[in-house]
Structure P
């Protein structure tokens, strides 16, 4: 698959568009996305399943920009949501409600009712109390809700603790040991159909082993439930495949992972759902930023950008690594070891620490790589900073898909 961001004559391009030309018109900081990269990853999942019954439901929480949702809806994708607001976004972008799966540990009555009214595909439930709520609301609306239990297989995802979700001590899901009894009791609910089993053990997994271990445990549960007459028809495996944030990272192959899943599920007559987020959009985006200053304190070098932790919080929140590359490459300048920081008034406002990077100077542009997932969606107005613009590239064309916020935007709704 062609890299969405690459150098040509020492200028970094997004597909066929030079990034510096985007910066001149859209300004910085600015998120830039490659539509071809997003579609390429979606089709890689879809093709890997072949004729096996399946649905690829994009995890909206990774990046909910309407242009990305519309792009994927047009390709036939379903959507995995975790809030009523995400359902609103999917519908506004032209997504089909009957391809939506609603997950999340704390759905409100208003959110459940909103989803039922629009006829979503199913709910992934995470407690018995939630089952009762959905049943009651479906009864009031005169409908039946399709439901999967999200089971917790107690598998260590071997990832950052803040994005691991599959152990017993986590808030997510229902202990797999208790699931059979809950499925049996759920038969008393007349307005829900218990047709599926769901699991998701975490995010940014660079080995498929934990995902496959979870699958084996969940398949054993499916077999036991069917033996008891519970007609399980769908298996939702969540997402979790990681991407290479560092040049030395090796991410699992989509094709190899799906082939192993299909091999394990063969002969069971199950429809498979997958909910990739990061692996669809992460590598498809960069955060474009401009160097404001260079500074030295007690022999320590700082590169100060116009992008900050409010634009990309992952380094501060997760100790995450993002490659930081010059938009115009000049090998004659050499490199510098520096902290890359932003203007926010926090010591925690950094994008890299003690990083060997190109010897960029004030006015230079840099591209902060693999920023397509959990970038803009986790951004904020901290320090009263307007949120960044977002741009979508397709071939040699591009357009702004979210205007940069203004000062007026960030006080909208407030009253003095």
Structure Q
């Protein structure tokens, strides 16, 4: 199986090159790895400090690694942090992350690349988040004496580890000094394949992350003024199907306002968002920011908000603070590959809704079970959920409180993990 794995890694490279000719994302993936191994070798040739290496697939996994990186920088500042990404979206968003000493793409997982990088970096610890596991890096790091850890992991019976043909994948897991899983079901699933002595139920570090974000959330007087005295929906990381659904429902609520932060903010996407919501009066955040600074944000709505019910956020980096202005939050992605971050909204104690593709996300399932969130598949379903929350403040408060309590009871994963890997 190891031979087949390595052949597969090499065989897929021509396909990636061809795909890069047609896909902006794949082009970034391909271009970002040209000459990368040599670049990393040159970077580390004079490094003498201990290095802890974090690997994340993309943005979501980075948010799980981030509380641990912050702990190291606060408690062990002498240690250097290397951060690698598989996905272009993760790398492009966090390539300038200030708490990492180096940020790179992860070079392709060939035996040669893994051997060269492990030899150059000499990591003391290699920490993978959730699921993005690469056999050659794992085996070469383990043979070098590096300690390997997997954090915020979830294991379900449909994964390759639990199939009759999954011995290759099970062997990867046995290389880890410790595996930190999110829930008891994951622990039991690992125990069923003989992996138990190095498994700890620690929870998900993202709870610690969103709690910290909420405690340090920024204030936006302009946005506060826009939302003032109105029932306000914040739609986070929306895609076109989400926007079309929300736009269809908004015609039934003449006094409801919407703050929409699309998942992508390139010109074509923003133009489409403006088109979808045009009947309700739209304004872009970048249009009002400079003008609003010249205004005194008084108790009455500022001039930029007059006749506008939809505020389109056409910048990145502020969504996690915007939920503080929500009476109701809609999380995008549920009509595509899967919903985005529900915890960023739940931490503020607001009721949630999202599309039907949520079942890969434990926290979404849990939030539905505790009556804090609702999955919707149509405009009529979203209308019913929203109508109930608009008309019934007691119900809205109950659902929001359920979300907040769910976050509170799941805090502490970072401390549990650190107590093991740094003992």
Structure R
């Protein structure tokens, strides 16, 4: 058994990492407002006697184990929660009404703290490791801000991972190439002519126009996109009207486009704009279409993926290193790091018995905590394996 896994599976370590996750779970906070989370992380880092900086991207932290010179590897965990009321009934449920760790970020932070605990007394192959605790992953693009504030200075490779309920505990999914999609939010505004519900002929009903747009959007993917390219267009919000007996004057739609190919992405966005304006014109409504460039795709580097595969095999066994098979249409701002330095983003199997059908971003979401020591051991192992690789390649980094 790998030494990191052996230590991580010891009863004292398991008890500590599970309790750490539960404390973090109980204090979920929105993007860039993770102040309590930051304080909890800082307290643990102080107990571990590991140097760190606070306040990056407002609430982020950067810890480091590094000598004066040598190659440097980074490991990253995200910190923010989602704006929803928790309904899990867990003893350690959210103490912050209206917010919940429904995507596993509490587990990611606990794993990274566990990796620090495993590595703090290790010989780091003459190199160093940075530990990035990043705010604002859930749509805030915190990775980009952290990069702008210098967290990748001197870093030659980066690794991270995400808890995944599609795989059972003990499995780690590791794939090279594109594994997560482009994510592009869009907004549609429809301006009609409001009036009395009993006299629709005197109005331009923007809710009817909005409904037609929602239905027509479905044809973009089904009839204009090559079906061999995974593509999704979802309308997640619709707001219009304020009385049952009035025809609304204004309606707003908000949604997201998920694609895995730059050409397909451009086709969908152009098609959306065309469809919105044409439908509005057909029914005499004014329309406005805005799209907001989102996250780039996560593209795992071949060398980084090979290192991650090697580390995963050492921790869970070659037979338990699996593949996604297809790219996820979920977004992940880890992509911004991979645009700057090579690396790999993996998936940690964490399916909880009885919750197999409960997705992430659900008020009932939870995961199997047995993955926490496994994830910590993997992160520690992949850091060491990457430092060995970088030392062999002659690449140097610098400390924080």
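FYI, it's all coordinate maths here, none of it is from the lab. Since this is a predicted model, take the numbers as computed values, not measurements. Cβ atoms are built from the backbone, for glycine too; each structure is taken alone.
Using the calculated result 12 for relative contact order in percent (Cα under 8 Å, 6 or more apart), pick out the matching structure from P, Q, R.
Going through each structure in turn, the value belongs to Q.
For which of the structures P, Q, R does the calculation of Rg and Dmax of the Cα atoms in Å return 23.0, 69?
Structure of origin is Q.
Which structure, out of P, Q, R, was mean count of other Cβ atoms within 10 Å over residues 326-333 calculated from, if the result is 24.6?
Q
If volume of the Cα convex hull per residue in Å³, for residues 174-309 alone comes out at 109 when worked out from the coordinates, which of P, Q, R was used?
This value belongs to structure R.
Quick check for you: by distance in nm of label points 7 Å out along Cα→Cβ at positions 126 and 246, which of P, Q, R is greatest?
For this comparison of distance in nm of label points 7 Å out along Cα→Cβ at positions 126 and 246, the top structure is R.
Taking helix-only ellipticity at 222 nm (-39500 (n - 2.57) for each DSSP H run of 4 or more, over all residues; to 500) from the coordinates of each of P, Q, R, which one would give -11500?
Going label by label, the one that fits is R.
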